[in-house]
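See the structures that follow.
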Structure I
């Protein structure tokens with residue numbers, strides 16, 4: 001699994017129309033830790049893999065998963081789950097919503 005930082009995610013979101021960015025937190029937590037324009041698909045749901053595949057448009061499409069912060073391991077678990085189910089282009093945004101919102105606090 002590949003990991004990226006905030007600048008790399010910004011660039012990908014600006015330049016990749018086929019990019020799916022997934023908040024893997026439970027719905028309640030995702031309301032507090034969210035990046036605008038991304039989808040919330042909780043990792044703890046039974047249909048997580050199917051919903052991500054639908055959102056991404058296929059298992060070969062680029063998928064970035066994130067959670068609340070660098071201290072949160074939900075995105076790493078979600079990325080591993082997707083890879084185990086045949087996704088070929090999974091990326092973990094390790095900083096999560098906390099790093100993103102800190103970087104964009106003035107915008």
Structure II
């Protein structure tokens with residue numbers, strides 16, 4: 001008997017297309033897997049951008065004389081998050097361009 005290990009939420013794969021849909025997708029299966037990856041990435045990017053955008057509200061509301069108020073993110077942290085989001089966007093664009101070049105090369109004009 002093999003032990004069944006429960007995956008943590010960070011180890012689980014989340015996607016709009018289920019595994020069974022991808023398996024039934026035939027030639028579209030690689031594109032469905034790519035779209036699942038894109039969906040996961042943009043969902044994460046949306047969360048990062050909401051954090052950075054919401055930080056302005058935290059900055060306005062923070063009162064250093066009241067220790068129970070949440071301090072805002074530092075400018076360095078904001079910069080790191082924005083830079084990470086930009087790098088992910090650029091990588092995703094490059095991945096799509098590479099996939100498109102591969103697929104375009106397979107089709108004769």
Structure III
């Protein structure tokens with residue numbers, strides 16, 4: 001798992017607004033039009049089963065199942081004229097939906 005500088009800067013900005021957020025949780029859930037969806041959330045606690053890593057000075061946690069699907073993923077943040085969003089570049093995905101939020105392996 002990697003974060004681009006743009007994604008890291010946006011996450012730090014958002015975390016500063018969440019005064020009790022210590023971790024960024026990156027996970028996948030079953031669903032979406034392609035089978036799995038990405039999810040980002042801020043948390044103040046972690047579970048004993050979570051995998052913890054430091055990416056661009058951000059404490060990131062994920063469950064073991066999500067780590068298996070996300071280990072070849074780069075998270076980017078794009079801020080354009082019409083939209084601003086996080087973009088997942090997952091080398092393990094065999095296909096993704098047009099909105100970029102769901103994928104299949």
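Structures I, II, III were compared on relative contact order in percent (Cα under 8 Å, 6 or more apart), and the highest value belongs to I.
Work out the source of -5500 here, i.e. which of I, II, III gives that when helix-only ellipticity at 222 nm (-39500 (n - 2.57) for each DSSP H run of 4 or more, over all residues; to 500) is computed. It must be structure III, since only it matches.
When Kirkwood radius over Cα pairs in Å is calculated, the result is 17.7; to which of the structures I, II, III does this value belong? Matching structure: II.
Where a number appears in this text, it was derived from the coordinates with a stated rule and is not lab data. Computed from a predicted structure; not experimentally measured.
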